[in-house]
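Asks: Have a look at these structures, which come just after this line.
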Structure P
Amino acid sequence: MARSTATGVIIRDAVIGDMPAVCDLYNALIPTTTIAWTETEQTLAQREVWFERQQRRGFPVLVADEDDMVIGFTSYADFRGDGVWPGYRHTVEHTIHVSESAWGLGVGRALLRELEHRATSAGMHVMVAAIDGENTESIRFHERLGYAVVARMPEVGRKFDRWLELVLMQRILDAS
């Protein structure tokens, strides 16, 4: 199902043909920021394997499409690893990446709200965001959408030869 935003951006399910753009969006800030805690960019083949795994698991991958160009994507996966801890089966962790040229235009909000809708429909209760402590824009973005900081974990990651802080945020998706 596709939904249009006020700016004419379409939020839709991704297809395999979107993976080059999704890969580019994911890799865009890896060389210069701590947004993703890796120094190695993903290959298209790796992103396609990820997409196929998401499809097999029934986890949505959504894209923001503007004039047939993917300008953002979001998805969720198991919290704390591939379902090995069944007590977490109603909790998911999401990722969201939006083209820098579309920041502040409501694209991220539209993507995340649709992802939350899909998660709720799939019986999920909590959505978690794991954010680099220096990424104050993402922290503020999530706060505006009802996420609360539930943990700050200093020095749990490392990139660019320095220790990084992880901020965990969550939003309860339903009242049950």
Structure Q
Amino acid sequence: MSRIHVLGGAGSGTTTLAAALAGKLRVPHFDSDDYYWIPTVPPYRIKRDKAVRDVRLDEDLRAFDDWIWSGSAVSWQLDLSRIELVVFLTIPADLRLARLEKREILEHAAQPGVPPEEQQAEIREFLEWARQYDDGGLEVRSRQLHESWLAQRSCPILRIDGDTTTEERVQQVMDAIG
């Protein structure tokens, strides 16, 4: 079983776990952000057309027998029947948001040419968006939306809750896939 989708709230470790799993299983890793955003410097400025991103990710997933896919794409138009396991990550909101803030500050510090006040505004805006995950409804990217999406899946779902190491998470997935 090596067609695995890893999702959770921003800052829960989905990309980190997916990359580690892809390395361990020697399969490609696809991240939703690479399809959602058009590459720019600085990054995450221009959203890709929905139809284009959906087709690109679907084509890439079809091109390989095995893969790890990370990120939330619950509203995307994809053939989800190939997913053999969904791994759903959750961690306490305060820890998730602290990780995000640290990551965003580091990423923005590496962006030459972007005024500090613009960087700070972008960080605040992103963190406000990320805060809605735990309490938001179905109209936003939220835990409620993820739970609704998970309830519609027919494949196994592995829930990994809490602040565990990447190595522990990899082992839990390896145990689940046998």
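Bear in mind these aren't lab numbers, they're just calculated from the coordinates by the rules spelled out. Only a predicted model underlies this, so the values are computations on that prediction, with no experimental measurement involved. Cβ atoms are built from the backbone, for glycine too; each structure is taken alone.
Asks: Out of P, Q, which has the highest value for distance in nm of label points 7 Å out along Cα→Cβ at positions 89 and 137?
Replies: P
Asks: Between structures P, Q, where is distance in nm of label points 7 Å out along Cα→Cβ at positions 57 and 129 highest?
Replies: Structure P gives the largest value of distance in nm of label points 7 Å out along Cα→Cβ at positions 57 and 129 among P, Q.
Asks: Also: I have -15500 for helix-only ellipticity at 222 nm (-39500 (n - 2.57) for each DSSP H run of 4 or more, over all residues; to 500), calculated from one of the structures P, Q. Which structure is it?
Replies: For helix-only ellipticity at 222 nm (-39500 (n - 2.57) for each DSSP H run of 4 or more, over all residues; to 500), the value -15500 is produced by structure Q.
Asks: Quick check: 19 is what I get for relative contact order in percent (Cα under 8 Å, 6 or more apart), calculated from one of P, Q. Which structure matches?
Replies: The read-out comes from structure P.
Asks: Something else now. Given a computed value of 26, 19, 17 for semi-axes √(5λ) of the Cα gyration tensor in Å, which structure among P, Q does it belong to?
Replies: Q
Asks: When distance in nm of label points 7 Å out along Cα→Cβ at positions 81 and 113 is compared over structures P, Q, which one is greatest?
Replies: Q
Asks: Comparing P, Q, where is mean count of other Cβ atoms within 10 Å over residues 65-72 highest?
Replies: Q
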